[in-house]
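Asker: Structures incoming, each one as structure tokens.
Coordinate-derived values only; no laboratory data. Owing to the predicted nature of the structure, the values given are computational and were not obtained by experimental measurement. Cβ atoms are built from the backbone, for glycine too; each structure is taken alone.
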Structure 1
């Protein structure tokens, strides 16, 4: 996988999951207790994102924060990917005194997230755990579309031809829900947990179980759409492009 795309997927599709993580996982919540800071992750000539930790919550944003407390820089996407893999260190543009968060607290969040995505937590079949797993995967799909349409060279023509508009996505009957949209040329965004008024297109997943199967790769988006388990309607040009993106995200993220 291209190093820039790999970094983009982490920054735009995986890192946002830490918002949900600290709401559900007690160990992750304990790791950020009492913390108040914004951490900027900035790859030269590449993607950027930040995390704001405050009042026991995590908030994620794409791009550059106006006043980060800890500003981490990376000369290449490979350097960023190596840091995430525990094999390298970032440059520090601002916030040397806040490095303790990066070295002690951030790894706890990463470890707990992987526990639920790929570790023993994934095998928890309780209703609460299953819903949490779907929340993580559903949000990753939305963020993954932003990553591939923004930074995957294979999706350049899709990005350019996609009309400006918003897809509202929801799992029936009562969530999770979120959105994906093109807001301007080469600018894409995703939201999670909020309804959208007057969307250009709507995607409905028939149940939590259908969403779980789609997220885990037990069924493909094109098959789920064909069987009616996933229904997409609205702006046909937008829907056509989103179908391509869903397939690409499924393949890239496994």
Structure 2
């Protein structure tokens, strides 16, 4: 059985799949250095949409969306086509569009009660109408169990079956938008660094969901007053199917 077939089989059973050493240590180190630059208020890219530029940040817990639009090493890691192809093939998507990213950092803290903040991504993407949506969670350092890596509940199981993703820099985990997961605190001995990259199948479009909204809706262009998730400035299509082949949209 080919690796992609094994991944699809495991994903169908568990709702997630781990891909070891997909990125090189050097690539991850370059992104970690760019992360430090971001927290110093530095950037080497400028997005085509309106979003505040990086500012100095010393908070113990940090979550910065759209960081890949300011940092070229992160943009390359998430949108040069390699990761998109992996997610597209693993999920069986008919083409793939970039949805969102979050640069994550949490300093270590003293031991205490664990709060997993359980949720499913689809509960935060109610205005997204897409055949499939998925997340790639990428550690930017080697993780230990105590550092509180993202914790997944295999589909169809109870929370007692939870699995902490104790991964190393260069590894990643892909999981579907309806998989229950959480983010426990960092009780380790060093900061927890990671990036979450979110993707959707190419049929992604806006749908009304009461008063719910996503920040992307404020950034994409409007067509007849409706947010256009096909706006290439914010949600670029990374891969599309052409007949029996796949090519990047670069």
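Asker: Can you rank 1, 2 by distance in nm of label points 7 Å out along Cα→Cβ at positions 75 and 211 and just name the one with the largest value?
Answerer: By distance in nm of label points 7 Å out along Cα→Cβ at positions 75 and 211, the leading structure of 1, 2 is 1.
Asker: Say we calculate distance in nm of label points 7 Å out along Cα→Cβ at positions 59 and 155 for every structure; which of 1, 2 gives the highest result?
Answerer: The structure with the largest value is 2.
Asker: Quick check: 3.0 is what I get for distance in nm of label points 7 Å out along Cα→Cβ at positions 3 and 187, calculated from one of 1, 2. Which structure matches?
Answerer: That value comes from structure 1.
Asker: From which structure (1, 2) was helix-only ellipticity at 222 nm (-39500 (n - 2.57) for each DSSP H run of 4 or more, over all residues; to 500) calculated, if the value obtained is -12500?
Answerer: 1
Asker: Here Cα extents along the principal axes in Å has been calculated and equals 53, 42, 33, so which of 1, 2 was it run on?
Answerer: 1
Asker: So, one more: Have a look at 1, 2 and say which one yields 12.5 for mean count of other Cβ atoms within 10 Å over residues 43-50, as calculated.
Answerer: 2
Asker: Quick check on the output: 15 is relative contact order in percent (Cα under 8 Å, 6 or more apart), derived from one of 1, 2. Which one produced it?
Answerer: The correct label is 1.
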